[in-house]
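Participant: Take a look at these structures.
Each reported figure results from applying straightforward, stated rules to the coordinates on display, with no laboratory input. Since the model is a prediction, treat every value here as computed from it, not as a measurement. Cβ atoms are built from the backbone, for glycine too; each structure is taken alone.
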Structure 1
Amino acid sequence: MRKDYILEKRKYVIIALLLIVAGIYLVRLFNLQVLDNKYKDVADSNAYLKKAIYPSRGHILDRNDSLIVYNKPTYDIMLVPRDVQEFDTADFCNALNITRDDLIKRFEDMRDKKNNPNYSAYTPQKLFTHLPPEEYGRLQEKLHRFPGFYIQKRNIRQYACNAGANVLGNIREVSQKDIERDPYYSPGDYCGDLGIERSYEEVLRGEKGLEILIRDAHGKIQGKYDNGAHDLSPVPGKNLKLSIDINLQAYGEKLMAGKVGAIVAIEPETGEILALVSSPNYDPNLLVGRDRGKNYSQLVKAPHKPLFDRSIMGAYPPGSTFKPSQGLILRQEGIVSLSTAFPCHRGFISGGLRVGCHRHESPITLKPALRTSCNAYFCWGLKNMLDNNKKRYGTIDNAFETWKKHIVSLGYGYKLGVDLPGENRGFIPNAKFYNKVYNNHWSANTIISISIGQGEVTATPLQIANLSATIANRGWFITPHVVKEIQGDTIRKEYREKRIPKIKRQYFEEVAEGMRMAVTGGTCKRAQFRGVEVCGKTGTAENPHGRDHSAFIGFAPYHEPKIAVCAYIENAGFGATYGVPIGSLMMEKYLFGSISPERKGMEASMFNARTAR
């Protein structure tokens, strides 16, 4: 009985072992036949050669239909490693004007699984890229001597002018992560990198085509499979029309030569960005062709980081360009009326605290405070809102959160949503932030510098320009964007809809009048041109790391405005010194296409000035 039991148990053990072995074989077969492409590649490559046909990438035009980015043909040398036979390497190298060592290194790099994880001897591999037409012509004549090699036509970008590189971006070869993220891509493909090329990649790239060639038993190409019935034609990418005026963009870059900073110009009514200047800039043609990698590395290491788009990525203290937003909040919350006056004894003085200011009339009301850029007025306004309104808000935390909600509604503190990659949100603190920093013991005096755009507050030039556009519109804005039209499609809804802060229109009218007064008889006198009613506000932003930053916001004309600008120049001193003339020249250039003779001296001095250190 005992023996029968043992035999019965052994039988089940043997059956279990057989099932495990069978299971292992089944899993392995499934892996080989379904999951592992190696053997499928072998089978396919014995019968077919599949060649991708790359579509024409969409062209990019400016707002005036000037073609600024288009395509130029280039050629890659491709091969299927298993098909390559012995060939005359000297003849091959002579055709490409390379050395034998160059060729050997290319083969080694191609086979290196670390550099090329998708390498397979049975699928097409790229050996050389970006052959110019003359090298392509020499090799094409001899290609029949090199079995296994073929030439793949591609397109690279060509730029009509060397402006707007930060907006346009560039294209690069896809990485392994790109391939894993999007099944559209195969090794050796190209995709957008930075700027419009990246954010509108799926629109610009089009759809690849496919050509299937059939082999005979010896592996020789016999022609198209099934007479091309299964080939796919490529679908060209869609063209983009930008809101950018490329002439204004180039002009802004010329004004910013030798300086570090940004200029942003917006059409208030539409939110369309007319110019988006980041300085220093670079020639977009540097990131095209064989030298792209070398040039990219040099740009990364260059002083002042030209690849860093300061117009949307730079987070700066807005300085006195922030004061119009403070005036709007103080009026909306009923903290001040137009007749409310605050003293300015060459600054704001409260207890042992002093925030300096320059000489002007005192006491002072809102519009003259904007005209003279009085620090004391806005310090007293914030102090009254935070410290003297317990009946209205209950606590300083509630008062401050009310202030912050208004600031955020004006476009600060969060990304605006521009259609470019890498936008910075800037920083607007909240009550929790100050409670943590000051252990719940703080007052208006503790944080008074934020009332004049200093302290913890930071913003991008795009956000600062957007405030100007919002005041120009008297109380609304459309999310700033750089694409005006997409061929055969419409731009996204958020670039067509108004965003309306909860501040009454009449208060925007008052602030706009104060900004007009700043031009007619205040800190922005140099902004006036050709009888146009210009509105402006200077900003001199303190910089703990060196000389103050020079800033300006403005719009023109006062009624029915066509352009709103922000000019922000790092380490350039007073706002009136560089910010005002640069911003004003941008407005005049856009509205008239030229600069009036009496302002040519100002223009020349801005062209020639160098503030970068």
Structure 2
Amino acid sequence: MKITARDIPPRSAWALEQAGVHPLLARLFAARGVCAKDELDDGLARLLPPSTLHGAREAAALLADAIRDGKRLCIVADYDCDGATACAVGLRGLRRLGARHASYLVPDRVADGYGLTPGIAQRVADTGADMLITVDNGIASVEGVAAAKALGLSVLVTDHHLPGPELPAADVLVNPNQPCCEFQSKSIAGVGVMFYVLMALRSELRERGAFEAAQQPKLDDLLPLVALGTVADVVRLDANNRRLVAQGLRRIRAGAMPPGLSALFKAAGRTASAATTFDFGFALGPRINAAGRLADMTLGIECLTTDDAARAEELARTLDDINRERRGIEGEMREHALRVAESLFAPGQAAPAAITVFNADFHEGVVGIVASRIKDRFHRPAFVFAASAAEGKENELKGSGRSIPGFHLRDALDLVAKRHPGVLLRFGGHAMAAGCTVARERLAEFQAALAEVAADWLDASTLTRRLDTDGPLAPEYLRIDLVDTLQREVWGQGFAPPTFSEELEVLSQRLVGEKHLALKLRHHGRPVDGIWFGHTEPLPARAMLAFRLEADEWQGVRRVRLMIEGAELPAELAPQGEKA
């Protein structure tokens, strides 16, 4: 591992500090590209206007006509947290803006696969719906949209994924990543796109005289759901996304949130009044996602849409139980997958440029999580496959991949498809995460083809694990109040949480729970506790450590603890299989 410190533009840091930003925050923000204090303004007025999102105005007109005519609307959601929150935002918002008939349908991960298919279009038509609205999917559903149109349905596609070579022939497409869209936030999540469509719809209805500006329905109470879906989908937190998340967090901390969110905080053992982006990504998001992985995402959507607090708590407990089951399945799969991955190269040799793992007993709902674990362990692009459980698809393998910086996974799949026609039956995704389906008999061909692309694209620099940090932490900042200050800010993908690095003295170390390293460290002459989760190898007496700050409470006393993220060790001290 190579630990590096981010560049901190001195003028930007100075300007922020002079504008009243705390010196530590000024340094952190400047290192993340913030140049002036007004860029930190998270007010709703600073959000990008809906008018700049291509298709939003047309979508608003289409929905306004449907509401006027009493049409039946059906949302087709995706089965992850972004899709669930987008569906909940859509249902709540459309009903508030006058839609009398708004329902939803969630594809089954196993039976339907991803996106709007002709079969799903038929099921929507069978409900008596007049309009089909996709959230967090649809931009690649050329056949599904065509089938829906042939059935007489109006189709509105709202999505944020990258489009393929052909766009679906929907009545309206709203996607910031379609070729003609100039919306500046290309990283907005699916839930954010739906929220923008609702803002455009409210504006359209206001122009039509449905209500005056002073009496218009409020949409800002949907922002807690927008914040959850945005963080859980691990999209880049650009300025606009940070504003959406900050607004959602502000309302949650004040207790203004749907009953389902409050119940999820309780089920996860988290405190809503001190909510952070970490809670979204590692507590609430996984509980919603677990429903789509192992059960039915209807449970997650109902939890987010019900206004009955008792029902919300019941659903949150169910989601918590499903998440516990998911963790058990994931643990078994992870250990097996890691053993398979380790068998791909001899001890002492470097791992292949890309890793592909398959086992007939793997659960397809958890392959993405396990791929992420393999990617983290070996610092290689990784795909994990499971046998399809869909009827008639027994010969198909469904895979999910996770990547490392410098390797665009969807583009790699596209190149594999071009070099080896027919090896990929279906594929799609982003730079860092993607999915695909292959025929069982062609898995070895896919494995070799992906490794070949990775070998071409990756070099020694990109194959070396690198941890970017904010450099040393001044001793006066090792305070519990500053830990709280840092945690109140919006951090996430593309706006990394503060991680510091410096050489520390290791006073003592011991294993806890047989898989975590508990440390007593000395930071500028001051002893401080540390913990390195999932790490068992002992450290030398002094080590260059990367760490985050957290508040550790024991017997009512809160203290600063260092959460170790990595260590840069001399080659002779590095654990076997790791490069220094």
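Participant: One of 1, 2 was used to compute FRET efficiency 1/(1 + (r/R0)^6) of positions 260 and 324 (r between Cβ atoms, R0 = 25 Å, to 0.05), and the result was 0.85. Which label is that?
Facilitator: Details: 1: 0.50; 2: 0.85.
So the calculation was done on 2.
Participant: Also: Given a value of 1.00 for FRET efficiency 1/(1 + (r/R0)^6) of positions 228 and 284 (r between Cβ atoms, R0 = 41 Å, to 0.05), point me to the structure among 1, 2 it was derived from.
Facilitator: Numbers: 1: 0.60; 2: 1.00.
Structure of origin is 2.
Participant: A value of 39, 31, 22 was computed for semi-axes √(5λ) of the Cα gyration tensor in Å; which of 1, 2 is the source structure? Walk me through the numbers before you get to the answer.
Facilitator: Values: 1: 60, 34, 20; 2: 39, 31, 22.
Derived from the structure labelled 2.
Participant: Please compute FRET efficiency 1/(1 + (r/R0)^6) of positions 212 and 548 (r between Cβ atoms, R0 = 41 Å, to 0.05) for structures 1, 2 and give me the label with the greatest value. Display every interim value, and only then the final one.
Facilitator: Numbers: 1: 0.05; 2: 0.25.
Largest one: structure 2.
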